[in-house]
Structure I
Amino acid sequence: MRLFNVVVLGAGGVGKSALTVRFVRDVFVENYDPTIEEEYRRTITVDGQLDSLEVLDTAGAEQFTSLNEVYIKSGRGFVLVFSLTQEATLQEVDNLRKQILRIKGGDTTAPIVVVGTKLDLVNEREVQRSTIESLSSRWEIPFYETSAKRNWHVTEVFEDLLRQMRVKFPADRSLKPKKRHGGCIAM
């Protein structure tokens with residue numbers, strides 16, 4: 001079993017914690033409580049293979065965005081979250097995507113999934129599906145529309161990201177400990 005660290009980023013109030021907690025604990029957090037930083041772990045089987053995800057739920061509040069660079073440097077996979085009910089939050093996702101590419105050295109294969117939350121709030125929707133499809137095509141990044149409240153498409157987000165991380169960071173068989181042969185080395 002391998003461990004992959006995932007960083008969840010996005011503007012404040014878009015549903016990062018609700019998405020993360022729904023995935024890790026399978027509960028919906030009704031109350032909005034601004035996060036500074038929370039770390040979760042879940043073991044998951046995808047395509048018959050067992051792996052562990054360490055999910056870092058980050059602050060969206062502007063006073064903490066300077067920490068994003070630290071999170072991005074240490075992250076292997078990224079869930080970029082915006083609210084389908086707030087079109088302005090999609091701009092923050094683009095800023096984060098560009099920041100990841102810059103920090104990761106222009107690596108356009110960084111494992112990223114973009115997530116629109118609050119799919120259940122149909123009457124409040126501001127971001128059109130055509131906008132998302134256009135960006136997905138241009139950025140070459142998978143997009144998901146989710147509802148943590150209704151548990152719609154939440155698991156698929158993390159499964160897709162795990163598959164991307166497995167491709168990007170294959171298990172390196174050469175790192176296995178080498179067998180030692182008895183003997184003495186004199187210096």
Structure II
Amino acid sequence: MKTAVISYSLTGNNEALANSIAEELAVEHIRITEPKPRTMGSIVLDTIFNRTPQVQPMSSRLENYDLILFCGPVWLGQVATPLRAYLKYLKTDLRRYAFISISGGADGANTKLAGELKKRVGREPIALIDLHIADLLPPDPKPVRKDTSAYRISDGDIEKLTGTIVKTVREAISNWQ
């Protein structure tokens with residue numbers, strides 16, 4: 001089964017995690033980039049108005065893979081907008097996919113994420129792994145957005161999270177086959 005990890009990362013956290021996952025699974029890692037720098041304002045506007053920004057490389061690159069592992073942040077409870085072009089492509093395609101995210105989590109779980117993915121793609125992912133930076137921080141005092149936004153995952157965090165993710169993905173693949 002030909003697999004790829006496709007990632008988008010604003011802070012570098014999802015990028016580091018995606019790179020580690022791709023290395024552990026010995027698969028290609030495709031990095032999504034944007035032509036213009038992203039700002040908090042563009043995040044909010046894209047999310048509110050359901051905009052899909054221009055990204056590179058083009059989503060048609062997915063045609064070479066049987067399984068796509070998306071790795072990217074969740075913004076305001078939704079999939080980061082740069083991933084939307086790829087999710088839209090999958091809506092007309094039967095490839096299997098999984099979604100992996102490390103995002104803030106200071107506001108709690110992303111309870112609508114599974115529904116959003118199903119709506120955008122037309123089917124559920126074989127695995128949904130929604131991790132939170134807030135869980136990596138000391139619980140007291142309770143982490144707030146400022147804390148989670150500033151946090152950069154460490155090599156130890158990456159190693160631990162990669163092990164958990166790879167195990168979950170392998171189990172999902174074996175259940176799917």
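General remarks:
- If FRET efficiency 1/(1 + (r/R0)^6) of positions 31 and 47 (r between Cβ atoms, R0 = 41 Å, to 0.05) is computed and equals 0.70, the structure in I, II: I
- Source structure (of I, II) for percent of Cα pairs over 22 Å apart, computed value 46: I
- Origin of the derived value -11500 (helix-only ellipticity at 222 nm (-39500 (n - 2.57) for each DSSP H run of 4 or more, over all residues; to 500); candidates I, II): II
- Here the criterion is distance in nm of label points 7 Å out along Cα→Cβ at positions 39 and 71, and among I, II the highest value is seen for II.
Rule-based calculations on the coordinates, nothing more; no lab input. As the structure is a prediction and not an experimental result, all values here were calculated from the model. Cβ atoms are built from the backbone, for glycine too; each structure is taken alone.
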